[in-house]
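In structure tokens below, several structures.
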Structure 1
Amino acid sequence: MKAMLAASPTPGVIYICNPNNPTGTITPHEEIEKAIDNLPEGSVALVDEAYIHFTDTPSCIPLVKQGKNVLVLRTFSKLYGMAGIRMGFIVGRPELLAKITPIGGQNPLPITAVAAAKASLLDPELVPTRKKIMAELREENIAFLRSHGYAVTPSVSNCFMLNVKKPGKEVQAALAAKEIYIGRVWPAWLDSVRVTVGTQTEMAAFQKAFVEVMKTDTAGLEPPVLHPRLRATPFSHLS
């Protein structure tokens, strides 16, 4: 946080993803709060809490109530499992939200998204149940990978960064050939990949395929642009 604030005297917006994507790591709440209290004049902190339901870390929403220059983003795409519907919301002071509206800050929501979001919020067991399942699966798979000699970034989210000790895109391609699809490679970590935690069955398939792939020569492999079934379908985005 200190380095981010020092990077520019007039940043306009400081973006904080907490838990972070793609690492699944946490920025301590006290560091975020201190950064918000020391924002340059006229700047706003944009805190993305898309993954916060997987953790016990405090939300920054109370800082909005305190009148701080902060906007908090939430989504139903992660723990709530509504990625295809793209339901989300933003929390902020009215005058800050008013600045977003002219540049597309509001979108009409389909009835299906509203109904699904409401049903999710009214289920008191949804968050704790899925959070527990995700944590158990995540830790089980991280332990498995470490037992095979691979470094994994400690994560509190539904994904983690895995160092595969070779070009990550090659491992991504080899796994895709086995119908196992993992996250993309970031320029800062060319020998690492992001693994999203799925169901017990899906992760068992990932473990089996990963062990097999790491025993093979993956040199020169390139990940497919799209799944073969998508390539064979004349969607407009392929034109």
Structure 2
Amino acid sequence: MTEGTAFKDHFSATAEAYGRYRPAYPAALFQELASLAPGRDLAWDCGCGNGQASLGLAEHFAAVHASDPSAQQIAKATPHPKVTYAVGRAEASGLPAAGVDLVLAAQAAHWFDHAAFHAEVRRVAKPGALLALVSYGLLVVAPDIDRLLHGLHNETLGPYWPPERWSVVEGYRDLPFPFPELEAPALEMAVTWSLEHMLGYVGTWSGLGGYRKARGEDPLPAFAEKLAAAWGPAERERRVRWPLSLRLGRVEGA
């Protein structure tokens, strides 16, 4: 995305489902980020969506500024006394200079204009502030179910994902990161889900929207039948995991 390019909104139409079916980040992630920040006064969660990471940050910081360019996502965000939600892009936070201890972009950095975002990070950061890019790609359940999910993701929907999706799959290793990089811990998200919840999660994939728009048909019902056969009883709950990818950098400010 280049500066001035229109915001690519792939999630406003599914904001309610996004809030209901997306997994939650582990408490250990926010503990780790807070321990690496130079202070705990202010964290900025940019591209916050419906505030999933914002609430985790609020457990460790006196205040959280949570921004997202989608007004629909912000409207669905969970209120918290320490969190201030705002509609806005990561390239222009509206925050004062040199006041932020932590800048977090969780599952969002692939949408940014990176040069403009990095300039904004330097402007708002306290000396020694932490920048954290967090992403999660393909999930892990069980071999037979993984084959179905990965086949849908990579093959059926492969040509219909926004191109930025593949940066997520790569763990953001392909994104520019002009900050001294810190070693990242091994963390994962884990949930216990029913078949209904799994299908709800898959229904939030932006690749589905691209497929439906391009082909005028929906691949989800046929996939749901295959997944149900592999899943077992619909009420059965299975453990689902997403390894987290973290890029952590130290910011010296403007």
Structure 3
Amino acid sequence: MNEPAFYLASEHWKTEVRLQGQEAHHLVKVLRLTEDSRIILLDGRGRLGRFRIRGIGKGYVDLEGLEEQFFPRPTAKAAVAVAVSKAVRRGFFLEKAVELGAHAIWIWQAERGQSKLLPSLEQSWKAQMIAGAKQCKNPWLPELRLLSRGVDEVTEMASPAAQRILLWEMQDNVPLLSTDTAGRQGLSVYVIGPEGGFSPRELNVLSAAGFTAASLGQRILRCETAATLCLGLHWWASHLHETITENTTR
């Protein structure tokens, strides 16, 4: 599909809808689309629809639905718990997380973190994820959660997970994260620490909650780099597992 994609929350989804605000402005003023042009709408909950522009007014665009598809969530789900950090590259990570099919992004307040978790930033972070979804046409937005209670809340959220993985660099006798551990069926939770590293208490809490340490190599990575690498390995490994399953069942 080459049509440009736009976001519309599921509660506003109808056969005939009206786009307003930033989405309408982008459609008319930036892309300069006209009546009868075709576009794609995403609701972030698995729905993708093709629409025709049937009218353009001041500050709004009226659309007519042509067809609709629903895409189920992948069965190999990746949740990345990333300690809040400086915002230099956070937007890049949030967009890449959508492209790589993250199931959830949990931003948590670490004891040694150099930044504070501000709830006021949640809407701008969601907007960055929506931008990523429109670019790659992923019909699912990751669940975004802000965990102000730190590692204790991370372990509570991760309790239903099938795999719990703690990414911890520069440790002896810790195996590399590989396709043997990443991309498995069910929910996998990957925890990334802050720039200052995990505190001893955080490591004890994660260990007691069943997290297994894994490494991304002997080089210290930025939080956003490590999280993106985890998602890339998970995405690739999940496809490998699907291919192996398909071949063995034929």
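Coordinate-derived values only; no laboratory data. Bear in mind that the values here come from a model prediction, so they are computed numbers and not experimental data. Cβ atoms are built from the backbone, for glycine too; each structure is taken alone.
Numbers at a glance
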read-out: Label whose coordinates, when Rg and Dmax of the Cα atoms in Å, for residues 29-124 alone is calculated, return 14.6, 41 (choices 1, 2, 3); value: 1
read-out: Comparison of 1, 2, 3 - label where distance in nm of label points 7 Å out along Cα→Cβ at positions 45 and 213 is highest; value: 3
read-out: For log10 I(q)/I(0) by the Debye sum over Cα atoms at q = 0.08, 0.16 Å⁻¹ computed as -0.38, -1.28, the structure of 1, 2, 3 it came from; value: 1
read-out: For 23 (relative contact order in percent (Cα under 8 Å, 6 or more apart), calculated) the corresponding structure among 1, 2, 3; value: 2
